[in-house]
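> Before anything else, here is the set of structures, which you'll find just below.
Where a number appears in this text, it was derived from the coordinates with a stated rule and is not lab data. Computed from a predicted model, the values in this text were never measured in an experiment. Cβ atoms are built from the backbone, for glycine too; each structure is taken alone.
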Structure P
């Protein structure tokens, strides 16, 4: 089998496993879902699951990492440099994935967003200040603080029914950043 075909098959298997897991999450509590159920619904072997993942949480983390990577590709492709425009795209990402994100929140798995999002934020510098006035030694703490705040804002918005538009939420984020800057200056 050539390398391209193998990569395609690998991607397909991961998508089947992910889709099966999210389908089960919509029907059952997270703790009652077994790997056996996931692979049975996906139509693959347990060995296939463990080839790619060590746990169900790792499957979710991979989904989130892939989603943020896709998000970054969109931003790079559109050459977005303005943090306000990037924030709008960020909130539209949440809107387009709202069903799965809401499931993760309701199932108590929202904490799995933190590491992939923090890494994404470090790589992108999009949703927060691209040049924070902070020492390099403290930069990692800045990203942890910022990512938790932005994620909790998005979580509240999702659970509130996403009544505000993506643009309105970008304005909310901007207002919060400005208020923090004034408060701590």
Structure Q
């Protein structure tokens, strides 16, 4: 079953807080119930992979000002059938930032979140079952803004809340203290 590796990752994940725990359980239930959970054609929702990217000092994170959602968020996107969600997060991080120095800090999940994406044009409202991984990159490397972003920025962790940070982004900021050197 192509979903087994993702389910194993979810089962081994140790949540940071109750909301994180609930998200993990919702994602696992969704994956178990839907053979096509990795396909964006599953209109109710689908699994996505995201990257929480830190600089080497782990004092700053890379955020995108998302063009469609008009919010500062972590980089990430659709699995589009790819079962290796960690690789989805890496692929999306490369595509959305142009960074080549990306490296996984751990092979385990860093965060889980389930969020509603609003309806847009011909696309109905749907859920993103987002599995997030911790990456590190050279913050001196030039950034390349993709079509999905209005802007990319390395943001001091202490300044993320001032950007109107999404609650799940703020949770990842709090988690970062645990992985700082």
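> Suppose distance in nm of label points 7 Å out along Cα→Cβ at positions 19 and 139 works out to 2.4; of P, Q, which structure was it derived from?
Q
> Output the label of whichever structure in P, Q has the greatest value of Rg/Rh (Cα atoms, Kirkwood Rh).
Structure P comes out on top.
> Hey, another quick one. Which structure, out of P, Q, was helix-only ellipticity at 222 nm (-39500 (n - 2.57) for each DSSP H run of 4 or more, over all residues; to 500) calculated from, if the result is -9000?
Q
> When relative contact order in percent (Cα under 8 Å, 6 or more apart) is calculated for each of the structures P, Q, which structure yields the highest value?
Once relative contact order in percent (Cα under 8 Å, 6 or more apart) is worked out for each structure, Q has the highest.
> One of P, Q was used to calculate mean count of other Cβ atoms within 10 Å over residues 27-34, giving 12.2; which?
Going through each structure in turn, the value belongs to P.
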